[in-house]
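What follows draws every value from the coordinates through simple rules; no lab data is involved. Just so we're clear, the structure is a prediction, and the values are computed from it rather than from any experiment. Cβ atoms are built from the backbone, for glycine too; each structure is taken alone.
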Structure 1
Amino acid sequence: MHHLTAEGLTVMLLALGLLIGCARALGELARRFHQPAVLGELIAGVLIGPTVFGHFFPETQGWLFPSEGPNAVVLDAISNLAIVLFLLVAGMEVDLSIVWRQGRSALKIGVLGTFIPFLVGLLGAMVMPQVLGQQADADNLIFSLFLATAMSISALPVIAKTLMDLNLYRTDLGMLIVSAAIFNDVIGWTIFAIILGMMGTHGAGFPPLLIILFTLLFAAAMLTVGRWLIHRILPVLQAYTHWPGGVLGFAVTLALFSAALTEYIGIHAIFGSFLLGVALGASSHLQERTRALIDEFVSFIFAPLFFATIGLRVNFLTHFDPVLVFLIFIIACAGKIGGVLIAAKWAAFTPKDSLAIAFAMNARGAMEIILGLLALEAGIIKQDLFVALVVMAIGTSAISGPLIRWALRRRQPKQLIPHLNPKLFIKDITATTRYDAIRELAVAASQQHQLDSDKIVQLAWARENVAATGIGNGIALPHARLDELSNAVVAVGLSEPGIGFDAPDGQPAHLIFLLLTPLKDPSVQLEISAQIARTFRDANSLSRVLGVNSYTEFLAVLKTLAPQNSDQPFE
């Protein structure tokens, strides 16, 4: 039996550790700058790959990431496993019941929002295939269908996370956008599966028409009988197997079996895992904790590994064509935004809502990158076009949220965590009265931001005399509005014995937030106060905060109490 040598195993472990570590680190850094994690993960691959590391240290880069041989095969296999599992999670995000509940409006937007950009991409590819990056020996019809599909698919995970950050997800408008995106995803991936069958690059070599027939039969069976069987099996697993191992093992096993079947049929393995994810996610027996665990299991290890390996395949500087990048970006945005605007007008939405729907549906993300990579491996597109698709996917994801906010003229609510400062965190305040607590926190804030501490105390104490700011559960929110501030300042103090802030439940305050906000923007104080109240509405939450020994531990606990309030705009 063939196996890796000791040196080969060492190199493989070093390579995987470097890929995962760099991808996770830069993914977290991207989130800190309010960008999708996939951007950081892609940059990690670019830095480690031939673009940067290979340019300066070609021998070392080639030793760690050889282009052929056993190590190359192992890395390619692990990368394929990663993308199969990633599509399982993407499929779980699809809730087909939402589509039916939204009715004709979602259907109109889903159909035209897929058909018009598909048609624009198809015409562009047929008219100027070489300009848009078709390989010289590739079939023009297959290339045109690929580019049309890449122009028409939206990124459901990106859209859902963006809507959540804008507090639009549970609104009627948000549900309409999600349902249209679900329809778009399912149709787009089905079309691409058929294109893969036409390529003849996978499976047992069935004729194209038979591959298409098998694909449609598999999709129909998985979304009907398969979905019903999974729904019946899940309660048994939850009752008689160890949680969460039983359900997790069941999901991964079925995903791999489904992926193997579609690969054998002649379409890519990812289509099988995607449809299995749709069937699994549709079951009401799949608990949210289990769903989140599968998501984290894949999203924090396998997805970063896959997206980092993309940077190993292409030199992004050598193959960056600004004209092609511009053309792809314009074609993608014009087709998708134009198609959705036409559909939204047909469905009688207001101009503001129509623009918001169009900007949301224009978000692409990981799906276009995956499609582009498969086409690159199949020899359909040039590396220049692949780079352009990556730039387009990231760019449309990044601009989606700001454009939706502009369309609706809706400002994102202020968040607590971005306004915290380690120098304004006092673990053990010495004050024993609320007046002294306000003063102690005011002095810290004034020293850090060159403010007048006496003025802060005067304004905050005047507000305290109008109505006490203890909100219960051991939390107090004294506050003041200052005309010299342009942004919020938050000082935090912990008091183990507690300080009386005349709370409705009669309990002393152990965690005091002094909120200083701009005079010209009264909504800031309300938004941050509301977020703090939501975070600590559970009486047991405070005990976790009181056990911290540093600002870092405080911030870590705060993020686990309110993960939706962290600085992570979308995945």
Structure 2
Amino acid sequence: MSAMVGSATQPVIVLKEGSRRMRGRETQSANIMVAKVIAETMKSSLGPRGMDKMLVDSFGDIVITNDGATILKEMDVEHPVAKMMVEVAKAQDEEVGDGTTTSVVLAGELLAKAEELIEKEVHPTIIIEGYRKAALKSLDILDEIGIKVSPNDKGILKKVAKTSMLSKLVAEESDYLSEIAVEAVTRVAEKVGDKWVVDLDDVKIEKKEGQSLRDTKLVDGIVLDKEVVHADMPKLVRNARIALLDASLEIEKTEFDAKLNIETPEQMRAFMKQEEDMLREMVEKIAATGANVVLCQKGIDDLAQYFLAKKGIMAVRRIKKSDMDKLAKATRGRVITRIDDLRSEDLGKAQLVEERRVGEDKMIFIEGCENPKALTVLIRGGTQRIVDEAERSIKDAINVVRDVIVEGKVVAGGGASEIETALRLRDYAKTLPGKEQLAVERFAEALEIIPAQLAENAGMDPIETLVNLRSKHKEGKLWYGVNVFEAELADMYKLDVIDPLLVKKQAIKSAVEAASMILKIDDIIAASRLEEKGGPGKKKEEEGGESED
């Protein structure tokens, strides 16, 4: 990029050679197109009649899912705007754990509607302001129509969990799995003041292929995908006193280069005996605290295993850091980094620690922990793909149950809340001055993409569906939405299709923030990539060639 200065013909270089720049309308339409493409990809997987995606990575590993967050995470997107759309899904997933497809489809539709206005010479800033007002109004409307529910009403919670699972591969078992999700969350929920708090770190999810989804169960404690390290160790310990170690039961090798001159077999023996004594001393220290189970984050030497087995102590090694944190919380023990610091008051407690065979492998069950809130959902399923998808579904279900307990309000699904919100937004738009009114109307239209897409995925006519839905809502039928299984309109609340209010609100927030950010961009300046031909490696080769001559 160059500019002429005065009468001189010397160009002034502003950007590096090879940089590309896009400006104004061209930038906006390119960005909106990318966002629309991402939304188009996601649209077909919306709702219970949505299709699945098969994602194959560079190693040939396959993921089959219709979980919005997973699809976007596994899709290797290049364009910066596409990356922003992936962030929308991430934010939605981390915040409420469900509604990722909805938020991305909504963001894409908001941008498509904005493009229509930009073509009519409405400035992006006015559109953004209109969208912001529409979003705030939508949140108020949703609050108004949301139905208050009691956090102890397991019936409603189960319906919410089941609704989140209906769109997944595991839909056939949604009845059974939603019960597990509700049981898990209600057991870890606690009331702090007048608010409910749910710490999902208390619920550990472990999966093992084999048997069927029906064999998924809730374990009262922690399950580790590990086995006891030595054959002579006990496989079952009652009234366990558990040492949690973030230290290896091995002899530290010297860091610097040291040479040992061993000339006689006696010296060799003495050297080995010293190692043996050090390991024996470590085990003695652990045993002295009264520990009968050792859970170690690092390695355990073969000799140390033998000494532990002789003492009748069960040991497990190489446990993940995240699992160690969960174990510390569950058994109320302290993770020790130096064995010398281990005291009997640092030990965790559990009623039972046992190695059991699960499928073809063995797993360690730590049950009846000191902290009764520690739970594990052990997922079973016919194949690895089913187990993986079941894990994603159960995580979503657990999250939505948490959302209802925390927020205390629900709305009907099937696009009912979106249609109602759109209807009321149109009335609100009439009270606004100037061009903002257009933006709010477009926002209302964008919300209707959700019921329209649900209808399309169920093989219904989306336009006809929308027209009929609007007239039903005008008659005051608040919870009318798309019943995708029967391909008809119905009262979704009576059909037990229920979503947490929190998910709907977060989807609108995420979508509006992303759309506004993308609309604000009117200039893309991309630096040139380093050319491989002229890279540093080339030069070395040339230099090497010269020296050989």
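Between structures 1, 2, where is distance in nm of label points 7 Å out along Cα→Cβ at positions 195 and 483 highest? All intermediate terms of the calculation are to be shown ahead of the outcome.
Working: 1: 6.1; 2: 3.9.
Top value of distance in nm of label points 7 Å out along Cα→Cβ at positions 195 and 483, among 1, 2, belongs to structure 1.
Quick one: helix-only ellipticity at 222 nm (-39500 (n - 2.57) for each DSSP H run of 4 or more, over all residues; to 500) came out at -15500 when computed from one of 1, 2, so which one is it? All intermediate terms of the calculation are to be shown ahead of the outcome.
Numbers: 1: -21500; 2: -15500.
This figure was derived from 2.
When semi-axes √(5λ) of the Cα gyration tensor in Å is computed for each of 1, 2, which one produces 47, 27, 25? All intermediate terms of the calculation are to be shown ahead of the outcome.
Values: 1: 47, 27, 25; 2: 53, 38, 20.
Answer for the origin of the read-out: 1.
Here relative contact order in percent (Cα under 8 Å, 6 or more apart) has been calculated and equals 18, so which of 1, 2 was it run on? Walk me through the numbers before you get to the answer.
Numbers: 1: 18; 2: 25.
Clearly, the read-out refers to 1.
Have a look at 1, 2 and say which one yields 0.05 for FRET efficiency 1/(1 + (r/R0)^6) of positions 59 and 107 (r between Cβ atoms, R0 = 35 Å, to 0.05), as calculated. Numbers along the way, then the final one.
Values: 1: 0.05; 2: 0.70.
The read-out was computed on structure 1.
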